[in-house]
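Trainee: Please go over the structures that come below.
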Structure I
Amino acid sequence: MRSFPDIDRVHEILNDIAEKLPKEFFSRLNEGVVLLPEYRVHPLSRDNKMLYILGEYRKSITGSHIRIYYGSYKKVFEGISEDDLIKRLEETLLHEFTHHLETLAGERGLIIKDNERIKKYLE
């Protein structure tokens with residue numbers, strides 16, 4: 001089994017992905033994209049089928065940012081090829097940017113979709 005890339009390599013990959021995105025995506029994302037070492041479990045996760053949070057869009061009084069959880073990626077995708085990891089990181093980053101852009105536009109479409117996925121998970 002191939003080993004999962006270390007956090008520095010994942011950080012490089014995220015930087016490469018982010019550099020290819022339109023600069024407009026970063027408008028009012030004053031705290032940027034943050035790679036955190038820990039994993040995060042969804043509060044509604046079940047012990048028999050853990051639901052790890054790969055990324056989150058966060059907005060607070062100080063600003064907004066996107067969090068990517070290295071530890072969650074490592075738990076969910078251990079043994080994945082680097083090419084597939086890049087695709088997964090791109091998907092997560094674009095998902096979280098969609099939350100950011102929808103928030104700026106006063107939209108909630110992706111939040112509704114995410115809630116539907118959680119509902120399906122719980123069934």
Structure II
Amino acid sequence: MEPEQLARFGRLIQEKLAQARGELEEFERISRSQAAQESAEDRSAYSLHMADRGTDAMEREKTLLFAQRSDDYIEYLQEALQRVQQGTFGVCRTCHGQIGLARLEAVPTATQCIECKSKQEGLREAS
């Protein structure tokens with residue numbers, strides 16, 4: 001890949017990394033807020049209905065799931081940034097061919113070309 005293209009993808013990944021970190025911070029803020037609210041409700045003189053508690057638990061679980069997904073995405077973006085810095089960004093880990101630019105623009109964390117990824121997905125579906 002050309003140095004200009006690597007630099008462009010490096011900037012794209014940095015932007016996505018900043019956005020993902022912001023989302024993760026927001027999920028963590030929401031999680032802290034939910035925990036504080038639950039603590040205050042436990043001391044309340046009024047009891048909550050079981051369905052309300054279930055809904056609250058589901059919301060906490062969903063927030064934690066989103067936070068974990070954001071954290072995983074940040075790791076993938078950091079790995080992609082390392083590949084940009086090493087000059088191996090855009091090289092398929094399976095066939096060592098070039099990953100298409102359109103694929104990299106859509107999924108900058110891609111480590112396989114579309115053909116290898118399709119074959120891998122086909123094998124998963126067959127088993």
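Trainee: Among the shown structures I, II, from which was the value 2.8 of distance in nm of label points 7 Å out along Cα→Cβ at positions 15 and 31 calculated?
Mentor: For distance in nm of label points 7 Å out along Cα→Cβ at positions 15 and 31, the value 2.8 is produced by structure II.
Trainee: If semi-axes √(5λ) of the Cα gyration tensor in Å comes out at 23, 21, 12 when worked out from the coordinates, which of I, II was used?
Mentor: This figure was derived from I.
Trainee: Another question about this same structure. Out of I, II, which has the highest value for distance in nm of label points 7 Å out along Cα→Cβ at positions 63 and 87? Numbers along the way, then the final one.
Mentor: Numbers: I: 3.4; II: 4.7.
Greatest value across I, II: structure II.
Trainee: Still on this structure, I have one more. Check the numbers for distance in nm of label points 7 Å out along Cα→Cβ at positions 55 and 103 across I, II and tell me which is largest.
Mentor: For this comparison of distance in nm of label points 7 Å out along Cα→Cβ at positions 55 and 103, the top structure is II.
Trainee: Also, I was wondering about something else. 26 is what came out when relative contact order in percent (Cα under 8 Å, 6 or more apart) was calculated for one structure; which of I, II is it?
Mentor: Details: I: 26; II: 29.
It must be structure I, since only it matches.
Trainee: If you don't mind, there's one more thing I want to ask. Of the structures I, II, report the one carrying the highest value of distance in nm of label points 7 Å out along Cα→Cβ at positions 7 and 71.
Mentor: II
Trainee: Of the structures labelled I, II, one was used to calculate helix-only ellipticity at 222 nm (-39500 (n - 2.57) for each DSSP H run of 4 or more, over all residues; to 500), giving -15500. Name it.
Mentor: Source structure: I.
Computed from the coordinates by the stated procedures, all read-outs in this text should not be read as laboratory data. Keep in mind it's a predicted model, so treat the numbers as computed, not measured. Cβ atoms are built from the backbone, for glycine too; each structure is taken alone.
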